[in-house]
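Following this line, the structures themselves.
We did not get these values from a lab; they are worked out from the coordinates using the rules stated. On a predicted model such as this, the values are computed, not experimentally measured, just so you know. Cβ atoms are built from the backbone, for glycine too; each structure is taken alone.
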Structure P
Amino acid sequence: MNTPLSRRLAAAAVVAAAVLSLSACGQDKTTTGAAGSECDTASNLDGGAYPRTIEKGAVKDATGADVGTVVDPATITTRPVRVAALDQTFVDAALVLNTEVVAYTTYQSMGEGLPAFLGAAAETCGARAVNIGNLQTPDIEKLAGARPDLIVSAKVRHEKQYEQFKGIKLGSDTVPVVFSQTTGATWKENLLLLAKAVDKENLAKAKLAAYQDRAAKIGAAIKAKNGGTAPTVSLLRFLPKEDRLMQQVSFVGDIFADTGLNQPDKSTDPKNDFSITLSPERLLDADADYIFLTSNGEDAATQRKSAAAANPLWNQLRGKVTPVDDLVWLTSVGLTGAHSVLDDIAKTFDVDPAK
């Protein structure tokens, strides 16, 4: 899935190291955000003016197509430093942008706290983040009590709560609300959307370019090790009531594409289906040279043994089956999670992780 955005970010990879170096060095420690740490330092900022309005179509690809749309225009009076990130994709994005997260929701097997894969950033920019409930039913009172100066989520997640969010005030001002349309395959655009709101677009572009460069290097190493041909890959996810085969229009599908791995799409609507439900009779649709497995709520290796006992078609799969972490591969939907997926891919194929 060689998208215009991916091509644009790959082209920017040559300047990524320089920009990241500027963001990491010479920080003005008197300009820290509310976290009182290295979070939200002045050297990360683009120096753009406020007030600014985040409008529909705020993020576009190289052709000018709207890929990072928002529900309604959101006017931001002053630069946000305390973000309520109510979908995991924006928790990851805020931490990547060295911006304090003051509120978040939990999702499926994520647990009550911020997930471990977020690393040290969660300790600096998420140390005082408040869990305001599960993704589907966030506690509006707790959200207001966290005193964010920006609320960010996705229409697909919180369309029903949108008007409630817009009614939250900080002092005499209404807290601005920025919604992307969706998550998953749009994780890069969502990072750029938040970056636009907090004046850190250069930092976001540099970090995305560095990711693109790393993914390309890992993919090239895998291809070289495989005789010059990209191996086929698939991701099968066990859920309590069904099994899903992830498709190209998904978070992990995007990562597979960035590495140049070949992920066959089995959907009848490949432009829109991020996954398909896989009945036991269709198990062989998941076959590939390498089959990655995740399980929501149970260890994937354990569940695979149970599934194999119940379905003889497991013995007909020709690919190498590798269990991986569902929380990282399916739920993270952000740059930090993407790097963790690259770690797993490099380990599975036994190539240099290009760190």
Structure Q
Amino acid sequence: MESGYNGCVWPYLTDKDITTLLPRWGVQPDRNPLLWHSRRPFSSSAIIALDDGGRLFLKRHGQALRSANTLTEEHRFTRHLARQGLPVSAPLPMLDGQTALATPDYTYEAFPLFTEQDAYRGLDSWRPYHSTHQAASSGTLLAQLHQASEAYQAPPRHNPPLISARHPLLGDKLADSLIPWAAEQSGLAAFYTPASLQRDILPLLTPFHEALHPLLPDDHPLWGHGDWHGANLLWRIEGQDITAARAFDFGMCDQTSAAFDLAVAIERSFINWLDPDGTPAVHEEQLLAFIHAYDAQRPRSTAEKHLTACWLPLCHVTFALSEIAYYSDVLGNKEAAEVSRRDYLIGHAQWFHTARGQALLTLLKES
């Protein structure tokens, strides 16, 4: 999974890159422009000092992962949220009005720097929050995002890699929708054949899918963030703690549902998957604070609470499969691909069959 491979595998941005690119946004770099480099595994990014004393965040993607059209889908959604009054990091337009720049090898986007704290920067993703208060404030902000998203009308994305996709999980039988979708993921079958996928994962997922399927008529489509956790939020100081203040990094967004997106947020932050003894603990106090704050802002129906629980064992599946393809095909890193297959795709699904996993699902239906 991502948390195990946070090293930056894409080339760092250079002074030459900065000098060449920034004029497209109508700005010029400072004499020593590179202030900080990201160490994330899916892209390169940096904070850039400008000659006027300002700063911006520049992000570069490989063309195999994000095209200009793909980034523009994300940008349309974030701009909609901003128009609805949600505090988000919306992209900066270039002089031609576009927000995504394509070159033969890479695609670029730029964002303003905000005054809030990037409090989780440099830490492994998908960890618990630092406090119960921070978890609760994150729940409030996610509920506000879902409220702001309700008026957004756009179809599901057309299968770019590394997003949190819901539609491959909607078939009457899981094999009818997931297996054909997996077969279309570039490079996946060469590492993980459809027959192996059916053998390994369908028996684990089918009971959860059978519980979910009758509830799907109540699972109304809604665009969600797709990767909600502390490292994708900016924070402001509030008393003795910090509060979630702004959302960024919408790279995994898609048309899913509020319950699906909430399940992704729970899966990311409240189960300690990286526990060294291999028995992940649930951070129940933080989780309850998170969902109660969410419900205080955007009350869920009983059906939606059950949907959140039903989506939880399934919501990682499409991203995990896409991550396997990314490591095996794009990077040629078979070891990382195997970790994603064994520990992430299969391991997470197996955990939800344990007593701890089942207890969590029951808790979510009742909370």
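A few notes on this one:
- Answer label among P, Q for the case where Rg and Dmax of the Cα atoms in Å, calculated from the coordinates, equals 20.0, 60: Q
- With mean count of other Cβ atoms within 10 Å over residues 132-139 derived as 16.4, matching label from P, Q: P
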